[in-house]
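Listed after this line are the structures, all set down as structure tokens.
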Structure I
Amino acid sequence: MKQAPFEQNVIAMVWDCDKTLISSYMQDPLFRRYGIDGKKFWREVNALVPQYRAQGISVNADTVYLNHILTYVKAGIFKGLNNAMLREFGKELEFYPGLPQFFGEVKKLVEEDPKYKAFDIRLEHYVVSTGFAETIRGSAIAPYVDGIFGCEFIEDVLPPGFLDSAYTEPAVHGNEIAQVACALDNTSKTRYLFEINKGSNKYPDTIDVNSSIARESRRVPFENMVYVADGPSDVPAFSILNYNGGSTFAVYPKGDVKAFRQVDSLRSDRRVQMFGEADYVQGSQSWLWLTEKARAIADSIVERKKAAIRSNVGAPPTHLS
């Protein structure tokens, strides 16, 4: 009989970043550093899609901004921009109230409860973003998360012939970002839900995200996941979780009527199960819903474990009357 590879005792909270954890966009520190008008940059990005379409070229509207950043680097506007700088920008990110403390609080609520500790139930946090992975790594939230998935750049680009024995140059470029290494769009975010689900993020040399793995053998069942984000761009991820028994929660900035209507529409359309203000201070609606959801998932794991124990334990011998 095959032995199950994972105990399925892990709860995963998966977070979007911009407008979910922070109130603005993580590219803002970059624009400030170089004195660039961010609104103008984004207007240019939005205009790229129709401009290239007119040339018969189809581009990804979610990720074309990465190429435009490289264009700014090549033009000398973002001169010297490298991964170290992107990470430094993370220090400037301003998180919503209650963060990053909430990450530790909800983890502690689960992992220090004796009822859950008996079954070694753990909670992990992940950030999945179409923004810069390096900037998130340099932010105050980084020490609290178990994985960060985002867009990445290459500085040292290997040239043609780099496999030849005569090759000695370390790179074609250096000191500046030169190529896109990884680009996440709103749909490809779902890939990382499957990585967490199957465990390929923890065991990349053993498990591929496209590997066929029975549901009962996956590391984090979808029903053990909570996805938190801010809007329609996360509908693909919301859909995966809703369809597979997971939990979905949308947030909006306090007092923002337009954003409130947007997340309320998501709830009405059953895209999300609940929504609340982007306030994670203890006692807030979002704090209460997310912590109660974590407890509910932990309770279901406990019941499942107890049922498995009962089904594998025979009745003890008794005295015959």
Structure II
Amino acid sequence: MRAARLLSGASSLHILDVPMPEPIGDAIRVRVIGAGVCHSDLHVLDGAFAEMVHRPVTLGHEIAGVVDATGPDASDLEIGTPVVVMVGWGCGSCAWCVAGHEQLCPSGVEAGSHVDGGFAEHILVPHRRHVVPLGRIDPLDATPFGCAALCAYAAVRRVQPRLSGGGSLAVIGAGGLGQHAIHYARQLTGAQVVAIDPRSTALVGALAAGAHVALEPGAVTPSLVQEVTHGLGCPAVLDFVGSDESLALAATLVGRQGIIALLGLAGGTLSFGFDTLAAEATITTVVAGTIRDLHDVVRLAQQDRYAIALTTYPLDAVNVALADLRAGLIDGRAVVIPGDSGR
């Protein structure tokens, strides 16, 4: 089969023929319909997370497709079943996994960094529990579920208690993750959603996803924050960028006893001191989501289909997709279609 591989010392992907993986135990082989292109893929190409990335490796961690083969212990899943793949695979037996937080497993692995991912015609998923059946949802439409939608959903759930009384939720970065977060915030909370992004096209997407207010970062002045939040600041801020600038902006937006949830991996920092944030405000990170969260993402999509804009590329053009993402040309999500997927 063909796969887009990140080789030792390389800063771009190479399309190579690799052996077809064969499932054992309760493993699942998935024929990939779509694999999302994520900003974290760019960070990997730039040399970030070197301790996590086991080169050579097939990139791609946001994956949906159909079951192509199963191990003998995964007989409950029929060949041809549409599925979305969980982003992180825990050991299943440590305290974190038993508690349902496989994304925090100390010995867990992730497709596209530790082991081969979805920029390939097929992917081997080591455990049945790490794929979620999609029902009637088209796997291509479900491609963002395993990362963009999952992370956004987990982020909204994390800050949801702070929004029980309404107030304003600020979403910094209105790309694929941010637009999903806006959608979930409108589904799950009564908050006023304020989207912030320098790209006018992203702001249009944010409004289409349900944002009440859409602003460029330069327009976010202290007086405007006071006006938009009725002088209270934001009970919750989601930062999907993670740069020095976005974190500084988040600090100006968050209100007393509010929360900043950081998901962006741009490598920024926020100097912390007693007066850095509003009184008793907190900052946390959100690492993907749980398997239960992914089941919720699929369930919500079955009830209320939210279709983010997808820009598709053949496997041979995976480096073009990455370059377009780097250049800010993608509104929504870029998706690699590995080949003749029988659609």
Structure III
Amino acid sequence: MPELPQETRRVAPDASSNNRQRHVNLVQEVAERITHSVSQVIAGKRNEIRLTVLGLLVQGHILLEDVPGVGKTMLAKTLAKSIGCTFSRIQFTPDMLPSDVTGVSLFNQKTREFEFRAGPIMAQIVLADEINRATPKTQAALLEAMEERQVTVDGVTYSMQEPFMIVATQNPIEYEGTFPLPEAQLDRFMIRIQLGYPTPNEEFTILTAQQYEHPLANTYQVVNVQELLAAHTAIREVYVADEIKRYIIDLVGASRQHPDVYLGSSPRGALALFRTSQARAAMAGRDYVIPDDVKALADVTLSHRIIVGPAARIKDISSRTIVQDILTATPVPGASAWR
């Protein structure tokens, strides 16, 4: 019988695979602790909470998009409190200036020198609340921080402290006083999540839990920064077969060729799908990625990067519908041993 190719043969456990499994166990433990902590405040929505934790573990920025009052801000605040990082909140308004976000240099009369007064962006976890109520000029102030993890004020560059993550909330663009986010900024969000209304049973739980005090008051730090950074490093060691990489590339490529698409996903979208698939595998206890990981995360990582064509918008075709079409039409890699 001919020998199978190296990529499809099951590799016997060795020291390297044992190390990967220990790292996966670390990711699982950290993820479960944070998920449990946030679940004590946000009733139901376990899938959305896990997606948020997944984004945190890969240090990707998250966009929470939905109608007012469904818990977007509370989810971000609870997440920050559970990991014990420095936290700041930016309440975006139409009259906000870029310097209100990044900071400003002020002249000190005593020292006769300019001093940098850091803006709220200089924190580890930043809640950009109602980000689409700010003008495009102010929204653009976040671009450098989101991609390069630094800000430049008056020609001087200031680096962010690790971990650095922006959790932005936005209302649907149909609401008054909103400005659509530029495509360049949408592309910098690794994941877009929609919470949706709670079920009647979940809403009953919310009313009961908040009768005397808010559950956030009893939320404590459950992981430290070192554990979080260790989990982030461990996720990068999760094995991704070449077939899975090609599957991701095929999905992203199909988004650019779909007849209803004006602009498809960028290479940054492929990298986001790659990283989040590694994290999902680790959170499931695996040190290798399978096609189901990619399929489960295609919507939240790609749909906000796709611009629907004018003719398709008239037919009420959404980017999420297009992603589902792409998943259906793109062949899934054949069965093989991923380790």
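Numbers at a glance
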| item | result |
| --- | --- |
| Source structure (of I, II, III) for distance in nm of label points 7 Å out along Cα→Cβ at positions 115 and 251, computed value 2.6 | I |
| Computed 0.00 for FRET efficiency 1/(1 + (r/R0)^6) of positions 27 and 227 (r between Cβ atoms, R0 = 25 Å, to 0.05) - originating structure among I, II, III | II |
| Test item: Rg and Dmax of the Cα atoms in Å calculated as 22.8, 93, pick one of I, II, III | I |
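Values quoted throughout were computed directly from the atomic coordinates according to the rules given, and no laboratory measurement underlies them. From a predicted model like this one, the values you see are computed outputs, not experimental measurements. Cβ atoms are built from the backbone, for glycine too; each structure is taken alone.
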